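Enquirer: Alright, structures below, take your time with them.
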Structure 1
Amino acid sequence: MSKWKWVLVSLGIAVVFGGLYLWFFGIQTFFALYSRKIGLEVPIVKSAPVELRDLEISRGQGERLSFKGVEFEVPWNDVDEKKSRVVGGWALIVFRSGNSIILCVTPPKDFMNDMFRNKIASPELFAGLYGSDVLQSDYALQKAIFETTPSEINLLTPAKRASGLSSVLLIKAIMPPTTDWAIYNVKSTNFRGFQLGDPRRRPKKMSIDLHGDDVEIEINIDQVPPGPTPAITQSEINRIIQSAHQTSVAQPILTVNPA
């Protein structure tokens, strides 16, 4: 066989095998590469929830914050009430240290209802991927989203599932209001949920999502860059989580009292 015939035969074989590969694995390859690209750009996409090991609770002097029927303690006593304010359904709590908290209190299933109402995703997408039980609560839905990682998409993943998981990873990428990649399972007597961000790395933003039977709490923490203000510690975050509870009065105003 001449050299050119050998080249043409080789090219023909390559085209045939390339076509077969694209036919059977093309969609999976696209979504596998795409999901890993998302993971590189937003590292938290590659993280799954792990158990929180540091359960120490700060006992420092603090203040008790109440808003819309929810109350918790912060281990700091420098709330700037003049700068703190309520905007719509959110409360902005500013501390004289420069740190701040944005607090949102919502009814159960507010997360999924908002997502479906704005057509970010459909209930059918999640039910098809994880089963109908995932739609029973925001906690179950967030848990499924946070546990989904790019490693679940490979050449053997059915094309429809690969497409659906890629959509979930996109949602996961835009969900966390944090600049860190850690996700922790957290729980208390009254709530269960997630902590986003590892305070040991002093991220600028961290977040706590707490889910109860009748209420859900989102606490977004913004801390100042390294300097004279000490970094927020895990024990201080634990104080917030463990002290959170519902109250009998659900006023849409922010109140600050000594803890």
Structure 2
Amino acid sequence: MNPFPEECTAVITGAATRSGIGYATAQLLAERGWHIGIIDLDGAAAEEVAAEIRDRYGVRCAGVAADTSDREQARHAVDELEQRLPQLVAVVGFAGVSSPVPYLEVTPEEWRRVLSVNLDGVHWVTQRVARTFVEHGVGRIVGISSCSAQRGGGTYSKTPYSASKAGVIGLMRSLARELGPYGITANSVSPGPVDTEFMGGRLTDERRAAMAADGVLPRIGTPRDIAAAVAYLISPEAGFVTGHTLNVDGGLYMH
């Protein structure tokens, strides 16, 4: 397994929403010296966040627009980031959509919408970045799953979301096995409820309390909690951790 280069870039999808966990992760990684490549459906917002990170942390950062569920868009986005930034060493797939639709009301359009973003998008970006990892003999892949995948829902989103996030866990485990010989690790982070607008808008104090009551800690998660888990899994120190699902959920799912 090759060592990390002196300068490392992490590609992060879905990091242009300032209240989201992707954004918090980009900030934390930049704070720790990572260069950052942002892929987001909103290209203007991605470049605004990239400029903010460059100014705040003094690292190199670029933002590009892509619908990650589209293979060609995903591939071209990574191509552009690779041209503009130092060696790609990590990829983290945050881009996702929620789905509170009850199962018996799920339409073909809703099923495809959720699976295409939450699973196809992770796959296409990861596959392209993994080609670079194999070339260099080093890489870290992190897929963002959810405790909903492990518990069968029970938070906000329902079956299509849970199925897509379970797919992320299966994808990461398969990649860990297939790409391990090339010096590449692949893991999942499985958040519980996090204080963002992802679950149907801004959370009230009552909703936070109700969500926290399912776990064993007296609060729900913060974006920084998830960012810290990602930072560990893509670090040089995590080189012997692969095929793992790291739950960051306040004890909501114990297994």
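Readers should treat all values here as calculations from the given coordinates under stated rules, not as data from a laboratory. No experiment lies behind these values; they were computed from the predicted model shown. Cβ atoms are built from the backbone, for glycine too; each structure is taken alone.
Enquirer: Have a look at 1, 2 and say which one yields -13500 for helix-only ellipticity at 222 nm (-39500 (n - 2.57) for each DSSP H run of 4 or more, over all residues; to 500), as calculated.
Expert: Details: 1: -11500; 2: -13500.
Matching structure: 2.
Enquirer: If you work out FRET efficiency 1/(1 + (r/R0)^6) of positions 76 and 164 (r between Cβ atoms, R0 = 25 Å, to 0.05) for 1, 2, which one comes out largest?
Expert: 2
Enquirer: Check the numbers for relative contact order in percent (Cα under 8 Å, 6 or more apart) across 1, 2 and tell me which is largest.
Expert: For this comparison of relative contact order in percent (Cα under 8 Å, 6 or more apart), the top structure is 1.
Enquirer: A further question on this structure: One of 1, 2 was used to compute percent of Cα pairs over 32 Å apart, and the result was 16. Which label is that?
Expert: 2
Enquirer: Can you rank 1, 2 by FRET efficiency 1/(1 + (r/R0)^6) of positions 60 and 188 (r between Cβ atoms, R0 = 25 Å, to 0.05) and just name the one with the largest value?
Expert: Sorting by FRET efficiency 1/(1 + (r/R0)^6) of positions 60 and 188 (r between Cβ atoms, R0 = 25 Å, to 0.05) in descending order puts 1 first.
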